[in-house]
Structure P
Amino acid sequence: MKVKEAIKITEGFTRTSKMPGLSYSLPAWECKTGSKLRKVKGSVCASCYALKGNYTRYPAIKAAQYRRLEAMKHPAWVTAMAAVIKRQKWFRWHDAGDVQDQQHLQKIFEICRLTPETNHWLPTREAWIKDHLASKPDNLQWLL
């Protein structure tokens, strides 16, 4: 798959100042655990950076995040993600947003396996992911 086609399917990527390489930003408003933790004073999600600043200042950013969330349903999304990511030494999953469900996690695992030369990082607050540590690809690191 050509990169231009892959970017169209994936709805593009983000680049953050805190990580080398690309990232894939989703809407933090759709975080499964985060939406609950945001209501808990003092929790890690109570002052979520992805619900303020540039993430909310520019409507185009929020719209792009929702397009990416929808793009994950495309039948060629895994292949498209791998086509772009394989050119990266580092890749950060979700500079905003989080893993949506087990199907999303399995797609991330598949993309990691398709891009063995890329170091993947997945910061997450989804505690259920711990149940899947045994099947995690070697090139994926996560922070729970």
Structure Q
Amino acid sequence: MTKVTELHDAVKRGDLGRIRTLLDEQRELAHAVSATDTRGTYPLHVAAEFGQAGAARVLLDYGADPARRDAENDAIALGWAAFFGRPEVVTVLLEAGSDPSQRNRHGLTPLGCAVGGAAGKWTRFSDATIEDWQKAADIIRARGGVE
């Protein structure tokens, strides 16, 4: 397993100790695109997808860029957190300066993703509840996000 794959796996599991160890050894891994995910994800995208707010904080502490976009959707991690209904990660990314109105390749902003989830559009992609998506939408809206 490569260090990049190991980091992405640790982020997915929320293994903060392993994340710190890997980043202490190789800080640039915080910016490493996945070697196995064809969507072209970065560690912050993984944290967003799997609701790992603690992992997102650690990655940001090590210099992960919340403005990096994945290859598949041209979306920032905040868009992923909103799409997957992860309000805690939404909060972490907004506190780190993530753009609440950044559009992805499909024209959706993070708020648009969260609103779509609250309407039940993304339930087949996530284990989030409608309330999770609504909470994410409320947080983004409160930070000036637009649809």
Cα Rg over 2.2 N^0.38 Å: greatest across P, Q for structure P
Structures P, Q compared on FRET efficiency 1/(1 + (r/R0)^6) of positions 58 and 130 (r between Cβ atoms, R0 = 25 Å, to 0.05): the greatest is Q
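For which of P, Q does mean count of other Cβ atoms within 10 Å over residues 66-73, calculated from the coordinates, equal 17.9? Working shown, then result.
Details: P: 15.4; Q: 17.9.
Checking each candidate, the match is Q.
For structures P, Q, which has the highest computed value of relative contact order in percent (Cα under 8 Å, 6 or more apart)?
Working: P: 28; Q: 19.
Answer by largest value of relative contact order in percent (Cα under 8 Å, 6 or more apart): P.
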From which structure (P, Q) was mean count of other Cβ atoms within 10 Å over residues 2-9 calculated, if the value obtained is 13.8?
-> P
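Suppose volume of the Cα convex hull per residue in Å³, for residues 18-81 alone works out to 75; of P, Q, which structure was it derived from? Don't jump to the answer; show the numbers that get you there.
On the way: P: 111; Q: 75.
The read-out comes from structure Q.
Consider the structures P, Q: one of them gives 36, 26, 25 for Cα extents along the principal axes in Å, for residues 42-121 alone as calculated from the coordinates. Say which. Walk me through the numbers before you get to the answer.
On the way: P: 36, 26, 25; Q: 33, 21, 19.
Derived from P, not from the others.
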Candidates P, Q; distance in nm of label points 7 Å out along Cα→Cβ at positions 50 and 74 computed = 2.0; producing structure is P
From the coordinates of one of P, Q, helix-only ellipticity at 222 nm (-39500 (n - 2.57) for each DSSP H run of 4 or more, over all residues; to 500) came out at -14500; that one is structure Q
Comparing structures P, Q by distance in nm of label points 7 Å out along Cα→Cβ at positions 26 and 106, which one has the largest value?
-> Q
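Read the figures in this text as sums done on the coordinates, not as results from a lab. All figures in this text were calculated on a predicted structure; none of them were measured in a lab. Cβ atoms are built from the backbone, for glycine too; each structure is taken alone.
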